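What follows draws every value from the coordinates through simple rules; no lab data is involved. Only a predicted model underlies this, so the values are computations on that prediction, with no experimental measurement involved. Cβ atoms are built from the backbone, for glycine too; each structure is taken alone.
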Structure P
Amino acid sequence: MTEIEKMPRFIAVEGPIGVGKTSLTRRLAAHLGAELLLEGAADNPFLPQYYADRSRYALATQLHFLCQRTRQLQPWSQTDLFVPAVIADFMFDKDRLFAQIALDDQEFALYDEIFKRFAPQVPIPELVIYLAAPVDVLLRRIEARGIQYERAIDAAYLERLIHEYARFFQHYQAAPVLIVDAARLDLLSHPAHFGALVATVQAGIRGKQVLDILDA
């Protein structure tokens with residue numbers, strides 16, 4: 001049995017902005033020969049305006065992401081064994097998490113009605129890899145990647161985002177979750193850390209499990 005045959009057919013890598021989702025997703029997909037599915041945040045025309053004026057552009061930004069992610073995930077909604085395995089750097093539910101932060105009560109009520117209509121059209125991951133890191137690490141990584149509009153992201157926004165992610169995954173039960181301390185473990189540059197991640201996923205995960213590497 002090959003490595004990809006031992007893996008879940010749909011893995012989503014999640015976590016707050018700057019935590020390293022896309023880099024890990026690319027490495028996993030390349031290593032396993034799986035399809036790569038990236039959320040394409042840069043394709044959202046409202047995102048730069050949102051970080052400049054959040055209250056004005058929040059609803060347009062979130063609705064664009066909602067439609068975009070629905071279109072991206074729909075092809076994997078079948079359970080056909082011939083559909084290739086896919087690793088994505090987002091999960092559909094994350095959109096609602098961001099909407100809760102960005103929208104006022106009336107906007108969120110409208111958004112949530114649309115979200116609930118779209119949700120049955122997309123697949124649920126067979127595994128979620130949740131990357132966690134503190135605010136100072138996220139800020140350094142955001143600064144290092146140098147995306148202009150992300151410079152408006154401040155520590156308070158990231159603190160709220162970290163809190164919402166932690167709360168979300170505390171109650172999330174739709175799929176197994178592998179929790180990774182992305183500040184302590186280097187999954188890109190440390191082969192042993194990446195190898196431990198792959199081996200842990202291949203061994204199978206039930207419920208919530210922390211990736212624990214003693215010599216990290």
Structure Q
Amino acid sequence: MNESSASPSPTNVEDVFATVRELIESRQTVLPKRLVEPGPTPAELQMLLALAAAAPDHGQLTPWRFIAVPAAQRHRLAEAFAGALAERDPAATPEQLAQAREKAYRAPLLLLAVACLGPREPDVPAPERLVSMGAALQNLLLGAHALGYGAGLTSGQAMSSAQLRRLCGLAAGEVPVCCVNIGTATRGSHRLQPRPLPAQLLDELPPDPADPAP
């Protein structure tokens with residue numbers, strides 16, 4: 001399919017924009033503790049990953065990947081979360097360690113998003129690779145929303161722990177960034193948060209001091 005045939009026709013471009021705008025503006029973060037079964041099917045997960053693959057990618061590096069943590073393996077992630085807490089806070093109480101473990105069992109679908117920032121050719125700078133990852137995550141979240149699921153990203157200090165790196169077998173240059181949590185949102189989860197106004201997001205290049213005054 002060529003580019004022209006893939007673009008909306010002038011007669012329906014406003015309808016397409018309205019649909020996309022509604023999808024984007026209605027998307028919201030749903031906390032993992034408010035995500036329950038059912039989660040995406042294996043086929044739906046493949047659809048979501050295909051959307052992630054459509055993210056901008058300077059140099060075609062695919063500088064990110066996802067690691068799925070199935071239900072049968074959540075106990076291993078739970079111990080990594082607890083171990084990470086114990087490493088940074090040896091005085092953590094049993095209750096705090098239990099809370100850290102519990103985070104691994106939330107949401108039917110849990111993916112660990114990993115940025116690939118090690119040597120690659122071409123040597124695209126790390127900020128550009130992270131921009132690509134952010135776009136991939138947004139595509140995935142919007143896709144989940146379009147399928148009727150709730151979703152949210154979670155991070156925290158455990159992302160930088162040696163425990164998590166060992167569990168996931170990460171290579172040098174790979175950085176765990178966040179968890180992607182997807183499932184069915186429970187009642188009362190849909191509460192849109194205030195968002196900045198368009199005027200707050202745009203500045204204009206300041207005038208050149210060398211230019212003559214008007």
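Here relative contact order in percent (Cα under 8 Å, 6 or more apart) was derived from just one of the structures P, Q, and that gives 32; the source is Q.
Using distance in nm of label points 7 Å out along Cα→Cβ at positions 125 and 165, single out the structure from P, Q with the greatest value.
Numbers: P: 1.1; Q: 2.5.
Largest calculated value belongs to Q.
Calculated for structures P, Q, volume of the Cα convex hull per residue in Å³ is largest in Q.
Taking helix-only ellipticity at 222 nm (-39500 (n - 2.57) for each DSSP H run of 4 or more, over all residues; to 500) from the coordinates of each of P, Q, which one would give -11500?
Values: P: -15000; Q: -11500.
The structure behind it is Q.
Output the label of whichever structure in P, Q has the greatest value of distance in nm of label points 7 Å out along Cα→Cβ at positions 181 and 197.
Working: P: 1.6; Q: 3.3.
That would be structure Q.
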